[in-house]
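FYI, it's all coordinate maths here, none of it is from the lab. As the structure is a computational prediction, the values presented were derived from the model and not from experiment. Cβ atoms are built from the backbone, for glycine too; each structure is taken alone.
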Structure P
Amino acid sequence: MKSIASFLFLFAFYCTQAQESTASKQVSTFTIEAPQLQSSKKIWLYLPKNYDTSTKKYPVIYMHDAQNLFDDKTSYVGEWNIDEKLDSLNAQVIVVGIEHGNDKRIEELTPYKNEKYGGGKAEQYLDFIVNTLKPEIDKKYRTKPDANHTTMIGSSLGGLVSFYALLKYPKVFGKAGVFSPSFWINRKDITALLENTKKLKSKIYFMCGDNEGDADMINDLNKIEYLVNTKRCACKLLNKKVIVKGGQHNEKLWRDGFVKAYLWLF
């Protein structure tokens, strides 16, 4: 049995290695030190098709779980096809994808420690993005560095930390795509933080499915949206909430919803 299991493991590994990358030529990668996390981070960078022939500056989207954004080879659950979708739109935007920390993903993407699952190091993760990664991106590439042109998008825990980033760094991030946010893991603390936030000027696109396997997903999203609306007049139309019929907690939901979110946010 051991020999069969070993063979199957090696076969699967070989197939993964042999698979060709699906990332477009607009996508590149680099590694940067993340002293706040006592590690290094692999970063995926998408530049618009006309970047090399233009002198203009571009807004930037920061996204989490970069392994799943651009390349089917690195995503074990299916990619979001971010590069192909933006190419088809001739989108004038730079995307910076940050790879998650594998077994440290929960730590990095949760603002507060959960009794059962631990975590609670999103402050360090965001500190890395704001004070290490973003300055490097703004220095090396033609960006529009102000908050109105800096967006964060993520799903699940990435949706949670994207929303948290708006509350903690309103002068850095002016927009967010909050997909299927895992508010449940920090429900009490994230609600208290939002209730104590005096003003919220950010533009927010909320999205989830009605079949995500979590009965509280829509309830949490509705409550957070309600609290957000207490911080500003709903007449400003700075929020949009989309509940996808039949949508499940997976890459397909987020992949299919990305373009609508992008077009609304931009």
Structure Q
Amino acid sequence: MSATEPTAHDRGVPPSGTQTLARGLDVLGAVRGGARDLKAVCAATGIGRSTVHRLLQLLVQRGYLRSSQGADYSLGPALIELGFHALYQSPVPTVARPILEELVAKCHDTVHLAVEDGGQVLYVDKISGSRGAEMRSRVGYRMPLSRTGIGKALLLDAPDRWAPVFDADHARAVPAPAVRETYLARMPRYAEQGASLDLEENEPGIRCVAAPVRDGSGAIVAAISISATNPYMPMDRMRALVPVMAQTALSISKKLGYSG
């Protein structure tokens, strides 16, 4: 098991009547952590050899583990099916909502959750803050990727798209070359810090800090932002919000299976 993987002891004593289930889960955790044979699973879990052997047989029989001739254990197809069901039953807005509510209660500013759809930002949730002007955004609203903080966050893993997306977003009204150069100079810094800024590029007087949300594969599947009017978002506060937003996005990502 990895250095950060909790052991059975770390998780505490299971409730009465659930010891067998707890041991079975520990066995699954050991295999997930790299234990591939009976000896390794026993060492990782601290469970007796005969008990581990019976649990391994049952988990293979039920499809939660795979095995080659009683060894070389790996996670089985039943877990893949469960994982898909878990993601289906816990879509990003459902998983993110309570975490975003806590963020709004703490910071008092408007929070958005968005995904990329058809080369645009698509807002899938919004929680209004308790101060400042109401913003025009709403659930179902679409905005350009390159002009919004949340859109930039969705693009942080795709440097090959930064310039083409900017050009597509400004096809109807070509900005001054300096605007494009500034955007392309800032994107690598945003990618390095894991959060992006909107310095009134999208809506005059509105600033935001955004961060990407990842799924179990590590891919960016959504982004979150916190927005406020200029007086509530001086640059020093925006810098202070960068780690806050990155950590909030990480909390959501972990609920989606991201392990970092």
Structure R
Amino acid sequence: MSGTAMDNEQGSVLHVTHDGAVATVRVDRPKANAVNPAMVEEFLSVLPPLAADPEVRCIVITGTGRFFVAGADIAVMRDLSAGNQAKMRRWIEVQRALEQAPKPVVAAMNGHALGGGAELSLACDLRIISEEATFGFPEMRLGLFPGAGGSQRLPRLVGPHLAKRLMIEGERLTPRRALELGLVDVVVEQAEFDAVVAERAQRLAEKPTTTIGLLKRVVDEGYGLPVEQALECEAKGVAEVTATADAAEGLQAFLEKRAPVFTGR
């Protein structure tokens, strides 16, 4: 990665770099990249500008060391006051910012993705995990359940029965098992991890990213609605996508028998 998106203030745990149209947000909070209120607020300050920047056409979220994100900081979670829990629950706003970003978002799970880290990955469009990582929802052993998005996104991904079993048992899954269950999309050997993430992110950045953003919105808005209402959501999205420069380019490139050059506009 080359270039720094912004100066990281003292105490910052997020490091943002740019490599062409790909922006990478790297979590670096030793030892386990555990979530605390300061990290949540930093995510909420970093993500909106990246989502709004037309020069950024793919966002990658990754970690440092042996962990992607290990979940909530237990030392913080021990404070069960309503005020503290409200601060920690803003983690769902981080996930919504990724889910609603009008461009592709990649969860590059370089290491263990547990609890809130696994929840974070479910809000991303592509989930890549290292062979040396584990994935799971271990909250039950703390007398808790995945309450920062997991109890709702996981059933939508794998169905309610399997989701409940995964959360009740709290097993740390191998990458291959997570892949079998549809929890992750790509499993990569650690030695090749950075190269594969970079290649996949660049491939996404070269696509018509405004169209991807519209597709994400249409699917999310229409999911679960009666089909007639869902089709209305789709119609609005189609009207918007046909007005994009990328749609014009894609159609013209097809007629001219050449590869399209998309700009994300």
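Things to note:
- Structure from which 2.4 was derived, distance in nm of label points 7 Å out along Cα→Cβ at positions 28 and 196, options P, Q, R: R
- Entry that produces 1.02 once Cα Rg over 2.2 N^0.38 Å, for residues 92-243 alone is calculated, selected from P, Q, R: P
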